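Next up: some structures, all given as structure tokens.
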Structure P
Amino acid sequence: MAEEIRMKYHSIQDIVFTTLRDEIVSHALKPGDILNTVELSKRLGVSRTPIREALNRLISIGLVEEAPHRSCCVKKLSGDQLIEIYYIRAALSGVAARLAATKISDSDKKLLSDLCDQMEQTDEPDQSKTMLDKNREFHDIIIAAANSPRLADLLEQYYSQSQQYRALALELPGRFAEICAEHRKIAEALARGDKEKAEVYTREHYFNTAKRIAQAFQMSSEI
């Protein structure tokens, strides 16, 4: 019975966490919005305990921060902070690609190539949505092929922190085509088992995204 109660509690906490995370990354909850446990409890129809636990998890991955008077709010990221996150993602993702190059299966190589085809063949106005969905799938295949749970956990943490801003790079002219070309280079390097190029191309991919985001924030700092 105790085990059933514990599992049910964790299930509720997971649902609350996922709901709030999705509302943050979709901007239904905007940077600076206060997350009041009483109001959230009423809105989501759960007790305040799983709300508090979910907020602690959101704090740990950088989407929420503590506010005055023991409240929490959706975290505001500055342009500099966001670029730093992409630098970290570049380093971690490069390592993942390097590890994946010698482990990735033939079926996953084909999946990566097929995803490149799908992204390249997408026309407006569906380009942004398709890219956001297929991009995640593309990189998830590589992360899984790397077979490093600790690396995967770190990548998920930093992905969550940047997720609500990931469409910024696509807003600038020409970036969609650039991303398609970058993905193709990564996929081809992995298909050859070239760990050096796979790492380099992956790091460049994230650095280029950081440059585009810097432009969107009108930052003058050199990347």
Structure Q
Amino acid sequence: MKCVKCGRENAVLTLPYNGQALGAKCFTDFFEKRVRRTIRSGKMFRYDDTVIVKAQGDVNSQVLLYLLARFASRHKKSKIIAVAVGNKGVNKIDKLCKGLSVGLELASSEDGFTRTAKRLRADKIVVCTNLDDEVEVALSNFLEGKIRKIRKEAIPVVRPLRECPIEEIKAYAELKKIPYTPIKRKTSREWKIISDLEKTHPGVRFQILASQDTLKKISLQ
């Protein structure tokens, strides 16, 4: 099957929510544009920000570290620094950081991560949650009758991968040969519901996320 975008490449994956079969280059372009759009629409960064990525060696944080380092290369005043919490995945993080010429700091705990971010005078902290993580929390809130409020953080927290499904993040990592440490996902009642819904209604994760964002805006009015 050929890529529906360019008609030249062989398709490497099909997006179930829109039926598009995409080749390697068209898919990576599509993926990067989505992340850029999320960053722009959320007004996540300034051109001169010092950005701390909470690096864990998993596919989410490794892909996001790779993307942010590429995006920041156009803005000479911006700075990307990875901070690894604990020892898990440090070898993979270190390998990627060296390839990207990104600084790496180590923190022994969550408190240590916060102290490190403050010491580095971070303007933004990047948390590497994906669409699946965001939707799982959103559904839990719906089921418990809660609407999360937006908290004021000492250092603003942003989530550039919040609109990216985990399967597409993994596909991007494989195509770009980004090293990462596989982490087994813990299943929850919410995730089982989402997984079943996604099989019969492809794209429902995006709808749940959009509903959560709308409810957040209403709750702040």
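All of the numbers you see were taken from the coordinates with simple rules; none came from a lab. Note that the structure is predicted; figures quoted are calculated from it, not measured. Cβ atoms are built from the backbone, for glycine too; each structure is taken alone.
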* **Test item: Rg/Rh (Cα atoms, Kirkwood Rh) calculated as 1.02, pick one of P, Q** => P
* **Source structure (of P, Q) for distance in nm of label points 7 Å out along Cα→Cβ at positions 161 and 177, computed value 3.4** => P
* In terms of distance in nm of label points 7 Å out along Cα→Cβ at positions 169 and 201, which of structures P, Q is highest? -> Q
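Which of P, Q yields 1.00 for Rg/Rh (Cα atoms, Kirkwood Rh), for residues 89-184 alone, as computed? Could the numbers behind the result be given before it?
Working: P: 0.97; Q: 1.00.
It was calculated from structure Q.
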* To do: Name the one structure among P, Q that mean count of other Cβ atoms within 10 Å over residues 49-56 of 23.5 was derived from.
  => Q
* **Of the structures P, Q, the one that -15000 was derived from, the read-out being helix-only ellipticity at 222 nm (-39500 (n - 2.57) for each DSSP H run of 4 or more, over all residues; to 500)** => Q
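Identify which of structures P, Q gives the largest calculated value of relative contact order in percent (Cα under 8 Å, 6 or more apart).
Structure P gives the largest value of relative contact order in percent (Cα under 8 Å, 6 or more apart) among P, Q.
Once percent of Cα pairs over 17 Å apart, for residues 17-72 alone is calculated for all of P, Q, which comes out largest?
For this comparison of percent of Cα pairs over 17 Å apart, for residues 17-72 alone, the top structure is Q.
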